[in-house]
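**Q** Presented below are the structures under discussion, each in the form of structure tokens.
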Structure P
Amino acid sequence: MKHRNIAVLLTCHNRKVKTLTCLSSLYNANIPTGYVLDIFLIDDGSTDGTAEAVMLLFPGVHMARGDGKLFWAGGMRLAWESAMEEKSYDAYLLINDDVKLYSGFFNNLLKAEAYSISVTGKAGIYSGATVDEKTGMVSYGGYRVKDKKIVVRMQIVTPVEQPQKCDVVNANVLWVSKEVVDRIGIFDYHFTHGIADFDYSLQALKRSIPIFLAPNVCGVCNDDHGKNWLSCTIPLKERIAYMKSPKGLAYDEYIYYIRKHFPMFLPYSFIMLWMKTLFPFLWDYFKK
């Protein structure tokens, strides 16, 4: 029987307990016979002993270290590049290190792949939905673009027993087929932290690459986004720094993303970013 080689990609920074929990759930998952998983982890300058704990508890993990400036997208790119340098893989499985995987998650992704091939004749991208531990609500997964008249709005898709077509996906649990990488490569180098997964799936959508949400829930991952603006009690200089920060509003990268995929909304996006920064009291009031 021919084995299918799957590269599992993760990056981490100072979340030792979460990273170890994620890896433990991966090792304890039900992986069907015939699939060989190689795990590539980038430790981006952790100072909490994450790298040492991983080497001790999971010595089979291929680990490299960053300087603390890679952030999420940069770390995932480096993991992806490391895997591609190792050998040719049949698929790449991207996992956030704060996800606790359910034992059957891998089979859910395989169902999505089988469905994609049967319906479209092509392998594609499959996202596994996660739920928030406290609320039980879907936290990450797949989305459909609902409204592009005034502003781009996206509606999250609730997983059911059958794979569902999506327009945009998160990479908290994401299967990317080799055929997809051969066509569009890996994450765009313009992105430092967030947005890279949305950009990647929109690139695929433009090329008619199948994008599906896998059936059922694949794991637990708490929604940690919160509000994406700073209060007016914060000095303006700090609010502007937050707007430009990769972990804030990522101004340059977000404008690049909008120009690339939704150019007609560029003026609106420009105004909204600055409004959130200059007049955050409006968001404090209307978002209550």
Structure Q
Amino acid sequence: MAARPSWRGQIKLALVSIPVEIYPATKAGRSIAFHQVHEPSGQRVRYEKVVPGIGPVDRDEILKGYEVEKGEYVLLDPEEIEKVKLESRKTLELTQFVDLAEIDPIYYDKPYFVVPADDLAEEAFVVLREALKKTKKVGIGQLAMRGQEYVISLKACGRGMVLETLRYADEVNKASSYFRDIGDAKPDADLLELAETLIEKKASDFDASEFHNRYVDALKALIAEKQKKKGKRIIQDNSPDAPAKGSNVVDLMAALKKSIESGKPTAKPAAKKAAAKKAAPSRKRA
């Protein structure tokens, strides 16, 4: 396996230890990287690490410091931090098992693929994987990695397993503070039925490959257009991000009925046609 493991250690289940390696299950998506540029000179803005009264300092002279009082720090070098005694640096002990539905999706952070470290570990690895499948449970434990200890979940995935780091409770905002102003009124039964019908009509299997980052594509097109116009300012959309308060309220019943009547097959061609119409004026402007 060409990739370098993010963590090497053992999964511990009671008296059983399984040597494993974990690898990132995701990678950075498409994005446009911008630099800060000094407009008058056209030069890129650089940043230096400086100390007030001293000026720029060498990286080798910099340590991590924890402020205990205003302006007073306890300094720690990298080796001291690395050697902090924590069993979960090398051992992932599964301390409990829960139903998958018990974990609110908001707690999930980052996924990793888990594989046996060698052929000898494979038998025990497969036993644990199949046990998780049959019981439909998710293993929970803690693991230290990259200067942090994480709560993790472990579940079966194909021939291997997936480990996901979870957010701690104090890292998740309470939903009630955001939702408390939403009323308790029950929805109109007819509107609800129409909404359910629309959902059923558009129900399908999820396929991640059907989606791509349209914002990146639009930015690339903007950059290419600006190159052609030799840096001239281009504003493609002057419309506000949100409708102003007090704007006309759409008839929800009529909108839902129209959505259902339009159906799935005609929706996509209509979208393409609209996109084509929208593109024509921009060609004319160019």
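Computed from the coordinates by the stated procedures, all read-outs in this text should not be read as laboratory data. These figures come from a predicted structure and were not determined experimentally. Cβ atoms are built from the backbone, for glycine too; each structure is taken alone.
**Q** Can you spot which of P, Q the value 21, 17, 10 was calculated from, given it is semi-axes √(5λ) of the Cα gyration tensor in Å, for residues 15-94 alone?
**A** The correct label is P.
**Q** Further, regarding this structure: Consider the structures P, Q: one of them gives 4.6 for distance in nm of label points 7 Å out along Cα→Cβ at positions 39 and 207 as calculated from the coordinates. Say which.
**A** Q
**Q** For volume of the Cα convex hull per residue in Å³, for residues 7-54 alone, find whichever of P, Q sits highest and give me its label. Write down the numbers at each step before the final one.
**A** Values: P: 64; Q: 195.
Max of volume of the Cα convex hull per residue in Å³, for residues 7-54 alone: Q.
**Q** Name the one structure among P, Q that Kirkwood radius over Cα pairs in Å of 19.8 was derived from.
**A** Going through each structure in turn, the value belongs to P.
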